[in-house]
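Input: structures, listed below.
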Structure P
Amino acid sequence: LCGDPEACRTLCEAVDSPYFGVLYDPCNLMGAGTDYRAALDIMQDHITHVHFKDGMVDGNGFRRTMLGEGAIDFGWILERLDEIGYDGHIATEYELPDPPPETGLQIWYERYQAL
């Protein structure tokens with residue numbers, strides 16, 4: 001369902017439970033060829049958790065990047081989440097081999113704080 005926000009919304013509406021929702025992961029959506037901005041608007045009433053990581057699609061396909069170095073507009077996402085009243089958690093998802101997590105997570109934290 002990752003690349004089909006309409007199907008996610010339909011499933012959430014069919015289940016109709018406060019214990020069932022959507023994990024909004026803009027980078028995974030982008031990697032699946034889905035517009036992560038439109039997906040947020042489509043799934044907004046069902047988002048229960050958010051993952052932050054960054055990446056881009058180029059001539060070699062999809063690749064992950066350091067936070068702030070890819071194609072994800074985190075400022076827009078944070079603003080939009082605020083507009084829809086999202087008050088849940090946002091998890092950073094560090095999946096890069098270099099720099100190692102001990103270094104990379106500190107960089108991500110500083111960049112996230114700057115948003």
Structure Q
Amino acid sequence: KMKTLVQELIERLMQEAANEANQKGWCDKATADAEQKRDYASEEVRELNAEMAKLEATRDSITEELAELAKEIPEIKAAQAQAQKERDEESVQNKATIEEAHFGLDALNKCITLLDRFYK
């Protein structure tokens with residue numbers, strides 16, 4: 001009877017050892033998988049942080065450029081207004097010159113007509 005009890009105890013201990021070995025194998029695999037996922041996630045975080053830093057630098061550069069362009073807008077509008085004023089003044093002068101030229105042409109045509117009548 002004692003021999004049977006010892007034999008059963010040995011079998012039970014061997015079964016427990018096998019179960020523990022299976023459990024340890026499963027735990028080792030799960031740990032390796034978790035570590036691999038952690039490593040991939042860490043690498044992705046590093047890549048995303050680098051990309052974010054790059055994008056923040058781009059944002060800062062664009063913000064600075066926008067500020068500079070915003071400062072230039074009043075200067076450009078003033079230059080545009082000045083150019084429009086000069087064009088308007090030139091337009092008035094050109095119209096006056098054209099009217100004067102038409103007046104001169106009419107006078108010249110009248111003179112030609114008078115001279116033509118006089119010498120005929």
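Taken together, the values in this text are just the output of simple stated rules run on the coordinates, not laboratory data. Because the structure is a prediction, the values reported are computed rather than measured. Cβ atoms are built from the backbone, for glycine too; each structure is taken alone.
Data table
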{"item": "helix-only ellipticity at 222 nm (-39500 (n - 2.57) for each DSSP H run of 4 or more, over all residues; to 500) derived as -37500 - corresponding label from P, Q", "result": "Q"}
{"item": "Given 1.00 for FRET efficiency 1/(1 + (r/R0)^6) of positions 31 and 63 (r between Cβ atoms, R0 = 35 Å, to 0.05), calculated: source structure among P, Q", "result": "P"}
{"item": "Distance in nm of label points 7 Å out along Cα→Cβ at positions 39 and 95 - structure with the largest value, from P, Q", "result": "Q"}
{"item": "Origin of the derived value 0.00 (FRET efficiency 1/(1 + (r/R0)^6) of positions 55 and 103 (r between Cβ atoms, R0 = 35 Å, to 0.05); candidates P, Q)", "result": "Q"}
{"item": "Per mean count of other Cβ atoms within 10 Å over residues 23-30, the highest-valued of structures P, Q", "result": "P"}
{"item": "Test item: percent of Cα pairs over 22 Å apart calculated as 78, pick one of P, Q", "result": "Q"}
{"item": "Computed 14.1 for mean count of other Cβ atoms within 10 Å over residues 7-14 - originating structure among P, Q", "result": "P"}
